[in-house]
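Presented below are the structures under discussion, each in the form of structure tokens.
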Structure 1
């Protein structure tokens, strides 16, 4: 048996958990704003805000940043820091104060993060940022004022999001026709080529080949076969299906630095632990019903496992005591299965939504009936004054009736929740053209008109594996002379020195380090921000330098004058060596550049990576700068962990 919770406990877990994820996200980006988005940062937010029209702020890329900057007469980057700090503050409020876990506060949180994402550009263009926004809008529904059986619908929407994300992530891996996924060899390269591996990734990389192949096959089972079970009206089956997904997240978190994503998805899976609207309803299930649920759950899960074993050729080899695995279906067969599977997923989701609505109506009716039949306490003079009519009115006033607070709550959940539910099929069905073509035009139009709010998004994690021949890694070198000597500039978390163990920076995301991974897959000409980074290093920008692990140019007699970049291929070292990595030089990534080169400055201006306006530092700016200086007394991952630990402790003891 699995542990199931009533709806209100699930609701509290989702809201507090979402607030903790917000706290991680806001504190992480706050630390990095001056370096990434400052007026002399890598991608200045001021360069975007300068294009806004003061007479029409709503059409600005981020109206809140624009309005704060103008109304308070502060720099745009200071406005962005205020937004992040407000996000931290409201996150802590919703963790610590029950009364703040309402519609208004969660609406503020999602709008604050949206304001940052809108100007975040390259450094905030990740699927977990989109997920945080979409889940944020759902939490506005979950947190709708008051508690009522309508919460059954809002928690269903959370399960639906988790199911869509994971199902699509599994499907796109095979749709990409990536040979590593089809050959079940993705984990042969994943652990050493992912953006920011952890030390445990090195050990996972050393596991035998058959185990890595089986792990890939199991990943497909977890991502494709189990998510549709999140939607079924069988609480035990939902919980059983969610547990392997949570375990998968723990495994990914142990071997890779994926910031708050794994925590966030595991939180969404917690909605699958909902067993009923009340704890008495869960306990009230008779033995017969619980036993039937158990049998059905085992049957459905077992049937899925058997089908998976057939499709992925799972066999035990007694000669080697290993489990063999191999995809047994063709690409054409997979395309047909995708059409069938997506169609089933969509229809099950719609049917489950209708069933949850019916469950809501039945629960309201039962509550109203039970309350109406409860006799009013007698007064000292004898019989109480309330008759059946008065009791019904009391139920309605207290929120128990469909025309009272319950009705208002249900109307909001149904209205906004239905909007999120139906429009989510537009981005979800991109995995299947046939399903996508059946989407009504009105839903496409609504989704298109509201896409800037990121109410719903498409997902597809780890679509293709890169680095089959090794991990491409950019090493930036600097010198005071054109002919060297060249000194390596190490980043905070990404691989550099082969003797240094992979970093563990969870739950923080050092976004510059992440983008360096993507830049290594292309050229510097296609990554304008990279030239901006080089320009900031040549100008000795303190904020940008603060994001690095070391700065070898402290000698004023030999200042940094030239910067170049080399492309290496990194691989995990063998177990019998004393280093963590081995590397080999491939070619020059970027030739030597000098400070304030006219060509570079023109290129940066064309890409809105340099400000054209001089900004004065006012008293508010100075206060914000001083506050950030205090925050930088801690290393960036320590700062984020400290705020996160504070939030977690609040959730446990308040």
Structure 2
């Protein structure tokens, strides 16, 4: 298994109890099937509840999540010589109540050609290769090509062979595309990219991998057997893939044409399904031999070695970043490109990269961008290379997901987006492709997500927006596989109930995952999360988000989560001024907690109207209290019997008595006049 893929079979050894899945299958984790295990998964027995076909299931890991969007498409393909899923999704295992993602397949006939990577590949005779391998797998390759689906896992240990020599193509969905592929099986540019940054690629990548597999079984290995990854890449660049893998080795005559065609390093010249089918039908084709990169009239010294071609120098610069900065700062590279390679267009691109370096000098990243752009100029077919990151242009979001917790990697991917290195890569291509339009839109979408670094956006949002179905990576959900927002609150409920969350059950990943799925505009609310040290504001905003999630997606009862949030925010009740109000609120909080209603809890604890009403009442009470306090002070100071007050009261009393007497006299006079 590749070193970068985590082994999970031992971690899941405690799973024993059967569980029903999708009302169609019974998963039997106690029955392990290591011979059917794909890298990074655990294979277990499965049984159909509605049929007798022998099945098995792969339990997948969230760190290298399965290909969600491709699963739906592959499940519609009916091809007997290619494993496609008959069921997929998440299920809670009763042993530990953890939700995990599983893929269910029919068991393949036959056994793996080799048990795992690194084992010697057996040499097969011409007839067995043509009839048992090529002819037998043509329907699978044809289906993939017709539907523009990329398998990205064609390799010797993923081919199953029956006792009579017929081949079946293994599964390709349990990990990201090409994530488990050895560098040997990848085209040069994809091999240069890190496993996390290879992406879906194209159908022609699969034909290249198929060509490598044919070379292996026709020779019992290749000329690159035992080489390191970097040695393999260097040999392919220097000699071409066919020259590096096959060279002068004698291979069956009938296989020379497909090997040359499938191993072409120029995607425009590489064989397609039409070429392979024509060859299978007896048509003789003459694959065009791709010329090797032109050699310079004199070499250039770099990092202790001499180089004669631009791609070889670019590959060396990829591996020696600090030395590359020194090379860019001098005029040697431009001079060598123009004089030794006689390539003024390439020289112009190198000069442009140097000028960009000076323009971005104030940011501190100008030299790094200049090195990246210079590598693009020297080898336009190479992936985007920036410091420690090498990624294909369509795989930036995938690389961010897989490398998120690797120190420094996310920051470098963010630099790639902000420095518009993806656009620079597209511009550097000598030939345009229709898919570039979709790639540019994807890049713009990524840039929009990282434009703001407010919680809920940033690289976390780019991960979930750029990778359909990617599970929430927050440590707050633990080992739960949460690829559906409906399962986010149940996962948090479980974690809180187990006492594994102390503070607010909301972080940047929870926010980004939720925002990618929820309806409505929450930008104003997200700003309340900017200061995580302001716990009152952060906790109340968390309650608001969680209650909105419960309102939109359920479940209706979340007792543990409600009690947890009530405990975090109960002190806010004491901030109310009205004693009777506080008592009523405490009772309301207890009732809402018992019901598990975050929405009710939020309406109590994060309600601006209630807070305003309490404040208005408090302000009025303060005015009344101030008046009463002033009167009490006045009385205490003898104000009631003071000369001024007695005079004031006497004057008012005299006026009243005078008025009464006058009125009485007027009444008596009126009576006397009438009678």
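A short reminder: the numbers here are calculations on the coordinates, not readings from a lab. No experiment lies behind these values; they were computed from the predicted model shown. Cβ atoms are built from the backbone, for glycine too; each structure is taken alone.
Taking Rg/Rh (Cα atoms, Kirkwood Rh) for each of 1, 2, which is largest? Let's see the in-between values first.
Values: 1: 1.01; 2: 1.23.
Between 1, 2, the highest calculated value is found for 2.
One of 1, 2 was used to compute semi-axes √(5λ) of the Cα gyration tensor in Å, for residues 149-500 alone, and the answer was 48, 26, 22. Which one was it?
Details: 1: 48, 26, 22; 2: 34, 32, 17.
For semi-axes √(5λ) of the Cα gyration tensor in Å, for residues 149-500 alone, the value 48, 26, 22 is produced by structure 1.
Given that helix-only ellipticity at 222 nm (-39500 (n - 2.57) for each DSSP H run of 4 or more, over all residues; to 500), derived from a single structure, equals -18000, which label among 1, 2 identifies that structure? Working shown, then result.
On the way: 1: -18000; 2: -14500.
Structure 1 accounts for this read-out.
Assuming 4.4 is distance in nm of label points 7 Å out along Cα→Cβ at positions 13 and 237 as calculated from a single structure, say which of 1, 2 it is.
Numbers: 1: 2.0; 2: 4.4.
Of the options listed, only 2 reproduces it.
Using distance in nm of label points 7 Å out along Cα→Cβ at positions 61 and 221, single out the structure from 1, 2 with the greatest value.
Once distance in nm of label points 7 Å out along Cα→Cβ at positions 61 and 221 is worked out for each structure, 1 has the highest.
From which structure (1, 2) was relative contact order in percent (Cα under 8 Å, 6 or more apart) calculated, if the value obtained is 8?
Numbers: 1: 21; 2: 8.
Answer by label: 2.
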